[in-house]
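> I've put the structures underneath this note.
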Structure I
Amino acid sequence: MIEATQAEAQAALDHLKLLSLVTETSGGRSMRYAHNVGKALSIPPQSVAILAVLFLRGPQTAGELRINSDRLHKFGDILAVEGFLGELAERALVKELARSPGTRETRWTHLLSGEPSTAAAAPTAASTPAETVSVSEIAAMKANIGELQREISELREAMARLRAELG
């Protein structure tokens, strides 16, 4: 979990206000903010939903976007999602990534923070376990395996004693 100080959060909000991506709304004891992405970028709510899901969840297929954006906007079918993705691509707000080996569909990513790096754009599911496991994780797994093997030996000895006692 990422934690930000109040000063960092305020600086981020001030930057978003400069870009007209958020607006201040009236608040009681604390200031309230509302997103203004649709108006600032002149895009419909369907496109805002797609961008929000891509921004929060990373590269996804059109089918995944349809499912994951359901609370923000209910798309009728994948063709509708693909239509809005095409419009967003024309405005250089999203990009279709090259299809990864072993996948059936291409993924889309947002370009709100610039061009994605090739490592960040690659889906993690397509990577091999050796690529995603760190050295410390391997050491921890080896320690767990050693502990499990010791416990199995103890259980086997206990079973052998029980068998001997019961005849």
Structure II
Amino acid sequence: MMQLLAGVRAAVRWLSLVLLAALIITPLAQITMRGVFNVPMAGAEELARYFLITLTFISASYVTREGGQIRMEEFQVLVPPKPRWVLQLGIEVCGIAMFAALCAAGAITIANNLHNQTATLEMPFWLFMGPLAVGALLLAIETSVTLVHTWLRKRPEEKQTVLS
């Protein structure tokens, strides 16, 4: 199970890097085509928006795994250890519920719009909304792993943000 999770994490990381590159290259190509060759790329704005949305949802699980989500550690450190541990467990349970609901909502929306497509690029709607459902599923999984880790530690996470 852990090998599968490690493989998915590696795939998410590489896919995120590819999406970031695509997000940078698309507007650059649009500017070059329009400015140098005087030929605008049709749909470049929608494609760049798609890459941004996809990057945001897909890479969110990687950010969660690496501890990059906003945790408000500065306020949590003011709470005594035992209540802080319970607070962290509650936050993770709420996160799992929210991400699972978001995944379900995305899947239902995709199922209800299977024959629709986007306006400019005529991209199938399932492809456009797919990153939402997949990203929310990955977030629910990573948050579940964090919950199990926090539960097994029997104490709160000690990570604190240091601002310089």
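Every number here is computed from the coordinates shown, using simple stated rules; none is lab data. Quick caveat, the model's predicted, so the values are computed rather than measured. Cβ atoms are built from the backbone, for glycine too; each structure is taken alone.
> For which of I, II does helix-only ellipticity at 222 nm (-39500 (n - 2.57) for each DSSP H run of 4 or more, over all residues; to 500), calculated from the coordinates, equal -26000?
Label of the originating structure: II.
> With log10 I(q)/I(0) by the Debye sum over Cα atoms at q = 0.18 Å⁻¹, for residues 23-62 alone derived from the coordinates and found to be -0.63, which of I, II does the value describe?
Answer for the origin of the read-out: I.
> Which structure, out of I, II, was relative contact order in percent (Cα under 8 Å, 6 or more apart) derived from, given a value of 13?
I
> Thinking of I, II, which structure, once Cα Rg over 2.2 N^0.38 Å is computed, gives back 1.64?
Structure of origin is I.
> Out of I, II, choose the structure whose coordinates give volume of the Cα convex hull per residue in Å³, for residues 87-142 alone equal to 99 when calculated.
Computed on structure I.
> I would also like to ask the following. Suppose FRET efficiency 1/(1 + (r/R0)^6) of positions 79 and 151 (r between Cβ atoms, R0 = 35 Å, to 0.05) works out to 0.05; of I, II, which structure was it derived from?
The read-out comes from structure I.
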